[in-house]
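What follows is calculated from the coordinates using simple rules that are stated; it is not laboratory data. Everything numeric here is computed off the predicted structure, so don't read it as measured data. Cβ atoms are built from the backbone, for glycine too; each structure is taken alone.
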Structure 1
Amino acid sequence: MFTITSLFAGMGGIDVGFAEDCVVHRESVDDEFIDHSKNANVKDFVVLKRLPFVVEMQNDIVPHARSLAEMNGWAHGYVVEDVKKLIEDDYAFPHSDVIVGGFPCQGFSTAGLRQGSTLYESFVEIVRRTTPKIFVAENVKGILSMNGVLDRIKADFAAVGYTVAHQLIKCEEFGIPQNRHRVIIIGLRADLAPDNLEDDWNIIKKNVRTCPVGKYLAHLDEPADSADPAQQMYCKNAPYNHWTSREINLTLPAPTIRANHNGSIEFRRLNGGVNNEPHLSERRLSVREASLIQTFPPNCKITNPWRPSYIAIGNAVPPLLGYIIADKVADILTKQI
């Protein structure tokens, strides 16, 4: 088993992919990934084979995110604290085999890096101190268009002893039911990169398939009919706005689930009827629907208040993306080193 330190861990999305039971719709994955000895207990959902990782430590600054991870049994050595303060206090980070994390974009601008310390620099410093075999960092697509930012980040990781590469991942091409584009930065410790390391050692290329969002939501009752607290929770005070609202088309991948709108943008148009006459009604996505679109397990526990739960869901790395990345990292660690 390989050990993991998870930075900016949130409610544990990437960690579920690496080290927990990842539960997804069967149309999201090829059969080779499915653990047929386990039952997902939800129609058409499957449990994926466990990968050889165990989480040693997680860190985030948001207590509610840790609470969600704890409720679901995903919290392992979870420390709620500003990562910069941990570094200042000379916290004893474990020397894990892998460090993962989706560092926030604070400190970035479209003109480049702003003055002052940024959170990615904390990530670099922890890598420098603990020398993992591999690190994986996730960030938004916009980093590609920020003048010099990605090159600077890669150079800073290279300066502490890593061979670094990046890849743009379009989640809808990897079975995740949303149009979510993310940049994955992978670094392999330079002393572990042999001369014959394959040129595409960092390329994530398995499980290229699509799954419409309707597959993930088909088993759900409407909020008023559901006994699931997470399905009952949704934003009821955000009126439809032609300019900002986005409808979920069940035959396509959903729009990106984001944290910053707190559930007030995406909506579902629902068929209903009064006196046998069809009509259409609208509502925002429930917290459960958002978590499913992010590929969290269908039965994962999500609690009130709904707003910080929606934020935690939107901030997370989709567990299925975490799994796909983890599968590649396991391949590097077991076959190429």
Structure 2
Amino acid sequence: MYKTHVSLLKDPQTKKPFKLLSFKNNASEIIDGLLISNNNWYPIISGVPRVLLGSLRHDYLINHAGFYKKYLKKFPKQCTNEWRDLLKSQISVSAESHHQLITGSSFAYEWESIYRENNYEQQNYLHFLSPYVKAKDLKGKKILDLGCGSGRFTKQASLLGANISVGVDVGESVDTAYKMCRFLDNVLIVQADIYNLPFENSFDIAQSIGVLHHLPNPKAGFLSCPKVLVKNGRMVIWVYNRRNNARALYFYEPLRSLTRRLPKPLLYKICYIPGAIVHLINIITKNMKNPPFGYYRNFPFNMKLNDAFDVLSTPKSNYYFVEQIIDWFKSAQLKKIKAFEHPEAGITCTALK
């Protein structure tokens, strides 16, 4: 992360700003360090601030004891004592946190081992935002990408002229996102929990594309998001549509209840079968109007493989009627709500704070 980006972050517990303690830096970029706010602190590891709470924080700190040992002599006493005690302790993980951990792990494997960046990502990104948000609407804006995964859409917002594009994810996929966006000085990648976001009243646009429907409590996750927006800031989401989506409901979902339990490397190999089927259908129907899987017509094979794994590996997926999503936006007291049902069974919904 860059030093200039520290001011964007707030302690999710107190909403107070952070002070930066740098251990390792490269010019203006902080590689390792700490963010400190009163008695609360969060590590910056490998260029990414890790602003996690509760059992998610405990799990992360346990798994990164090497960072603690490496910089032990540079830690403030409060940090040294807490991390040392955490390494000795045990903590029960709630069902919700466990779901977030295994979902994050699944996506981290997907983005690190399968995904390959391609030339259609900008087109894909703008498709999910359409018809309400266009490329020109992103220029000069502060944008938050909630559930950034590989960082592909965080990067596209940056390339389309965002003033700052911030990607957030709960899992280790943030390391993949950091690698993808590292040399863009208007990008910040943060590991954080959507239910406890380290931002407040900062962004012109908050987007969540293909993420909320995988959460243990999707509506609660959504309701935590508008607080990050400035007045008249725009919230935009894309989620799975339940209407006219029998293929997903009655074929993908029963199949996924079995495949999600498979070892990820094995499932990856199996996904070459559906990926190849979609690719072959695209070739055969290339001159047809509105063919099956037409959305994938121009995409490379790897994207079809990636999406096949996405469908068959995630622990949970939810499907919604557009009326339900509009009710979410009303519950958040957002205004000028607009919703669009895409032909490929997705819903884009947007509104203003």
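In this comparison of 1, 2, the computed figure 21 for relative contact order in percent (Cα under 8 Å, 6 or more apart) is attributed to 1. When mean count of other Cβ atoms within 10 Å over residues 128-135 is computed for each of 1, 2, the one that comes out at 15.6 is 2. Quick check on the output: -7000 is helix-only ellipticity at 222 nm (-39500 (n - 2.57) for each DSSP H run of 4 or more, over all residues; to 500), derived from one of 1, 2. Which one produced it? For helix-only ellipticity at 222 nm (-39500 (n - 2.57) for each DSSP H run of 4 or more, over all residues; to 500), the value -7000 is produced by structure 1. Computed over structures 1, 2, distance in nm of label points 7 Å out along Cα→Cβ at positions 8 and 232 reaches its largest value in 1. Calculating mean count of other Cβ atoms within 10 Å over residues 32-39 for structures 1, 2 picks out 2 as the one with the greatest value. With distance in nm of label points 7 Å out along Cα→Cβ at positions 184 and 200 coming out at 2.8, pick the structure among 1, 2 it was computed from. Clearly, the read-out refers to 2.
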